[in-house]
Structure formats: structure tokens, C-alpha cells
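The structures considered in this document are given below.
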Structure P
């Protein structure tokens, strides 16, 4: 799996993804604590609304990101998205109203909805061989899984030294480093789009195949169940730890790290 990291371009892209994911993980912990400070026991409603806005932005803007990726420099798109996310992360510690949290989360996820599809579409251009592409996808998935464990642990360590607002600075640093890793790359351009076989046609075909295949429909249902459980963890943990158990802010990170560790352990078993 690690052999694909010999390719300099993919190595930079993978490291950019890893540091951006780490920053996002720090932001998840910090947002939970910010919501608790602003709304107290109603933090679950705030976080639930923020997550709903986050996914609505991603679902609604991802197709637009695909269109932008075919008309703009891929490198400029990735770096621009990182810079927007950086600015948003730096603004979050200064909010004092719940609606401001919603607005900044929406902006942050809008930038992520541009970055993630553009990043994923770049990988097969950089690694055109099917075996290398498959390994790159597996490595990318591993980065997501490790983030759910390592980011909360890092957040817990930082919270022993600094207030939670500084976690947003760590988030901004992750996005800045991601942009710096992508900036020197020369990314291969997309081929000219074919209206019959291009990305839009591919998305329609993909949806049809998903809905027409019983095993894939079952997998979709399983993914929805896992996502529902994960959402409960994200929105309820801060109130459970701070109010229910009367524990300090750092223990919110430890609880989320335990969730990630359990998820990874079961996956490995």
C-alpha cells in the first residue's frame, strides 16, 4: 500500500489530505466545546443543526465543484479551498452567537465540498494504473480512520496546555500546511469532457447501478445506520461528558478518541 508514496505528486497530495484531516478533527472537538459554551445543555441541538448544514452544503455543492474542476486549474482550486477553510477556522474562536457558528460551518463545509471532490478526481490522473489507484484509495481511507483516533488524542493533549479556542489555530495550521504542500505541484489536466461518458453521465450511471443492485442497496442502508450512530456520538458526547459526568473539557476529546479506537478495533478484527 505504501509503495504509491514513492510518487512525489501523490505523496504531497496524501500529506495534504492527512494534515487537513487532522485540522478538521481538532475543529470537531473545538466546535463541540464552543457549542456547549454558547448553548449549555442545548449544545446537542446546535451541533445537530451544524452537522445538518455541513452535509447539506456538501451534497449541494459537490456537483458544482466538479464543474469548477473542469474549468479551473486543479491546483488553484485545491489551494483556494484550503485558504477559505483557513480563514474560517481563524474566525471561529471569536464568535459569540449561535447563528455565527452556523454561518461559518456552512462556509467551511462549502470549501470542503470543493476540495474533496477535486482531490479525489486528481488521484486517478496522478496514478493511472489501476493497482496504484486502488492502493491510493485504501491509503486515503486509512487516513480518515486514523484521524478519528489521533485528532481527539492530540486535542486532549493540547487542552492540558491551552484553552479550547486554540484548537482552531491548529485547524488553521493544518489547512495552511495542506495548501503549501499542494502549491508547488504540477497536476495533470483533465481530458476534454465527453457529454456521453463525462462526470455528470458517470454520476447518473452510478446512482442507477447503486439502486439497481441489491447488495449495494444493502450497503447503503448499512452506511446510513453507521452514520446515524456516529452523528449521535458527535452531538451528544460534549453534554454527556460535561453535564452528565461533570468532567473537564479535555475529557470530551478522550471520549471521542475512545469512540474512534473502538471503531478501528472492530474494523481490524
Structure Q
């Protein structure tokens, strides 16, 4: 089989959606094989976490529970996607080494498979958010039309970050434990369970966090909050920069990955 040119790997990988979409769905079916609820077990566990943590932190942070629970539900669902994509991205090429060495596929296919798998789990968890919104009397705001764009940016950013971390981790195995520890710290520094408003004059801690803006372009349309143009600028810029870095790394190091793993 003719060797793929490095510069075409991302384009050909994204175009092979019939491959990575089927493989991603197959991964979910295998994970929940012989299970009655299947991937909805993940939805159930997320719902329990939102109810327990939401009740606790609404009291600690002195927030109205009818506003806090939907805020927390969206934040946790999106954060779980981001966290899974980042952590699994560090091992995606290492875990697929047998396929990479035996089958001549674009390496981006393996990244898309991992991101698509987690994106499907995200979509399975969205009913929690919708239930919370209806339960507390929230109705769709006009900004809901921006939700597909936010999800698209989240998906693309996941692919770019997966490529970057996958290549770096294939070369430097210490990247994986470092990233796991950093994501644990990032969870507490990102407004997932708390609102930037409670920081008052120190809200810049959240405003300079690109992960916060990636969550906000999903959360704001769902809960009917005003979407700051700043969040869109941050998210689009973050996506473009990550895409350029991913393209450069793939073009420069693609042919070495099979030897590194």
C-alpha cells in the first residue's frame, strides 16, 4: 500500500469518518457489553454526582439550587469530555500500536476514534442537562442556536489536542502522568463547580483559562445566560492555534511515531 504523505494525514483522517465513527461506536458497545443500560450507566452516575455535589456546594457557596444545579450539570458533563479526551489522548497511539504497525491508516483516524467515543458519551449525558432545565423551569433561549457551533469547536479542539498529546506522549512517556496531574489541578482552577463571579476582583483567574471558555460556549446557550464575545474569541483562537500546532507536529513527526511506540 502506498505510504500516506504526512501533510495529508489530518485531512485524510478526518475524511475517513466511516471508519472512526464505526470504531468509536464499537468501543462503547464493547465497554458496556452484556449491560442492560449500556452507556446510560455513565449518564446515571453523572446524574447522581450532580444531585449530591449540587446540593452540597449550593449550600457551601450560598447559591440558589434551581440556578446552581443546571450550571453544575452542564459544567460537569462538558468537563468529563475534556478530561477524557486529554487523558486518553496521551495514550492513544501507544494503545493502537498493533493497528499502526500492521494497517496503513491515517494516524488521525485513531485520534478521531477516541474523541468520537467520548463525544458520544457526552451526547448520552445531555439528557441530564435537559431534565435539570425543565425541572427548574428553564426554557430554550434564542442563543440555543449557537449550541451546535460550540459542540463543533469542542469536538475539533479535542482532535487537535489529541494529536498534540498523542505525538508528544509517544516520544516522551513522562507526558502521561504529568498530564493526569495537571488535569486534576485544572479541574479546581476551572469554573466547573463555581462561578467566576464569586472571585470578584480576581475573576481574571477564570477569564485567562481557555478551558473555562470552552465550557462556557456550551453552558451559556443551554442555561440561557448571555454569551460573552470574549468566550467565543478565546475558543476559536484556541482551536485555530491547536490546529496549527497539530498540523506542524503531524507533518514533522508522523513517520517517526511507529518507531517511538
Which entry (P, Q) yields the derived value 0.00 for FRET efficiency 1/(1 + (r/R0)^6) of positions 126 and 246 (r between Cβ atoms, R0 = 25 Å, to 0.05): P
Among P, Q, structure where helix-only ellipticity at 222 nm (-39500 (n - 2.57) for each DSSP H run of 4 or more, over all residues; to 500) as derived comes to -25000: Q
Given 0.65 for FRET efficiency 1/(1 + (r/R0)^6) of positions 174 and 222 (r between Cβ atoms, R0 = 41 Å, to 0.05), calculated: source structure among P, Q: Q
Relative contact order in percent (Cα under 8 Å, 6 or more apart) - highest-scoring structure of P, Q: P
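Bear in mind that the values in this text are calculations on the coordinates, not laboratory data. Note that this is a predicted model, so its numbers are computed, not measured. Cβ atoms are built from the backbone, for glycine too; each structure is taken alone.
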